[in-house]
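Each in structure tokens, the structures are laid out below.
We did not get these values from a lab; they are worked out from the coordinates using the rules stated. These numbers were taken from a predicted model, which means no experiment stands behind them. Cβ atoms are built from the backbone, for glycine too; each structure is taken alone.
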Structure I
Amino acid sequence: MRKQLGAIFLLAGTAIGSGMISLPIVLVNFGIIGSLLLMLFFCWVTYVSAMIRCELNIHSQADFSLKDVGLFFGEPISANIGDACIKILSFALLSAYIFGGTSVIRSSILNGYSFTNIAIIFAVAISLIFLFSTNLIIKINNHAFIILFSIILVGIVCLTMCSRTDKLPTHMGDIWHLKAWTTVLPVVFTSFGFQASLHSLTKFVDNDKKVIQRACLFGSIIPVIMYSLWVTCVLTIIFNSDPESFHRMLISPLEVGELIRVLSVITNITVIQHAAWVVSFLAIITSIIGVGLSLNEILEKDLKHFASNVKFIRIISTLFMIVPATTVAIFVPNAFIRVLNFAGIILAIIAIILPVFLFMRMSKVHSIIDKGKALLILMVGIAIIIFGILDIFGA
């Protein structure tokens, strides 16, 4: 039971981190009803894609590495693409999280200090976490997730009671324009994507397929519940209490720290303000742990070919993981949404495109996943990639 809960918290915590901050920013044009429908749809897409990954691993008797699965099915090109993409995805997500964490810290307690200096200090503090053993890191993540979950629930109640919630922002903006979807699809998909943590999960539960399947199910359900409550609460409060900020959100995305600052000003209650900062910070920390743990283990596996000292390998892999991500966070303007958009493209490749391609190689094997569902999410994956590329190039 303890491992099952640890597995669920790892996946749910990885997903919830970025979405708590990014979803209210990118979904504002879709209104409450449109936002809820879109989140439910991507919850389903995430779960089906995760089940396809489970099927691949069960029938190939490999761990959750796409590289191993691809090699089993005789697809070395797919294996190498999958291996490269999971690393790129992890670096991209870490960059976004480090930017987001730095922005939250700067807006809350270190206002006026250099963004670069705060990012470096934050990155060093993160690095120390990954020098611990995997089991200890999982325990830290479990406690952080429980605290996060509790504060979110209490925070939603307090925000609702202490703010105006006269009307729900049900009106949709210009969502029929292509531009409205180019950022939303990749970012919302990334907000539910826990695939970067599957490798660590597999190792943690000793490749127990039933535990993995249950973790994928609840790892999809818990985020959509929390996101639905949070997005409804945040957008409703800003819509009623600060129409000017809501209008600015409709025109262009707010930065991470700006969104939290707006909520803090609206409530004007010290305890709730502090709770908003803590929720944002813990959400980012749980995501960093989920993604970073998996990337660290992948890098350690690669470095074992060049060194044998376990402690030395862990230190070097941590440096290889944190330094590039921090560099991107410092030098890319408003990196949070922009990098999450790019990450959505990469995630679509490793979570949908490649697994569905390999899944079709199992056509003669009985599967719990219908081929029609696989083709449907394949089309969704292609749409995410196309829209994400259009957004990057400003189409």
Structure II
Amino acid sequence: MKKKIKILRITHTLDPSHGGIATTLVDNSISLLSYGLSVDILTYDPHNSVFHKTNKIKIINKGPGYGGYGFSLKLLIWLYRNRDKYDHFIIEGIWQFSTLLARLFLKKKYSVRIHGQLDPFFSKNFHKRIKKQIYWMLVEKSNLMSSNSILLTSKVEKDLINKTYVNTNGIKKSIINDGILKPEIKKDKVKKNFFKAFPALINQKFLVFIGRFDKKKGLDTLLKAIVVLKKKKIKYKFFIGGKNNSYTKYLKKFSNENKIDEYIVWSDKLSNDLKWGAICASQGTVLASNGENFGTALVESLACSRPVLTTTKVNIYKEIINNKAGFISNNNTKSFEKILSKFIKIKKKDLLTLNKNSYKCFNKCFNIAKKNSLGDYLKKQP
């Protein structure tokens, strides 16, 4: 019997409150099993962390990692002792301890998923950009040059990093599709649970945002667009859920000062059935993003047959356009308000068509149970 290829994926965290990477990473790893691969995930999460319940793959927590860099002596020792058990390693993300560890200990046996962390959007913060450019020249570029390849999710991302704030010349680049598995949910049940938690939305039409409260997500653009809707006397509800932080205070203050509180139902970050319930109960998902490598929340919406309203700054926007699965705008208030108004006024039969197109888009482009080119890539590695 042919020996299974063993893969170890190394990530900072599987905590879903840190963004969509955690969700896609677990789904992606499970889908790799059908390629005859064996997959474990090594994290910097504390030993007793349980963010995902699955018996299909092994999750090894060797954190915590300290500081933004994620230094962990415990993880270093474990990796050094166990590296010979694996045939290939995937480092999830850059600017952290993992890529340096890979260059030192995993020579010619690792690839790095960038996860949009070289997006030109990040160059707007002058101090962070300078710090990253220095670290890039001294350490990070060498880490990536020593990898088998960096893994990108689209041609759009590849074009962007060729014009970004650091020089990526000489680094091998491969485009690998990303996606999720079709959610195994009972739609009526999750909707019922959602309305029980948020009774103010019963019998209401609403659009949903579920994600990180971060300027990159364009939430200020969304709120400003809602102000324009109010001036036009267009009434509509928006459900906005995310982990509270300092930016949340700014958003809620803006909402209050501009008297749009009646348009919005705020929530902490949702997960599991409540998250799926919010999506299924909604008319669709909004993401006025200023820069998005993939957009897990959008793909989750498409998987539930719900259209998406987003911007050209999301790297999967062409798939959405080509499959008529939503509306696309520029990342500014005027443009985003236009697609909101267009969607709110849509006829019922056209909305049903959008719903059907949304699931078709997911199934064709983002259902990794059907296609996961990472599996093909890994089987070709030496």
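Summary table
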item: With Rg and Dmax of the Cα atoms in Å, for residues 10-153 alone derived as 18.7, 55, matching label from I, II; result: I
item: Parent structure of the calculated result -27000, given that helix-only ellipticity at 222 nm (-39500 (n - 2.57) for each DSSP H run of 4 or more, over all residues; to 500) is the read-out and I, II the choices; result: I
item: Top of I, II by distance in nm of label points 7 Å out along Cα→Cβ at positions 122 and 210, largest first; result: I
item: Per relative contact order in percent (Cα under 8 Å, 6 or more apart), the highest-valued of structures I, II; result: I
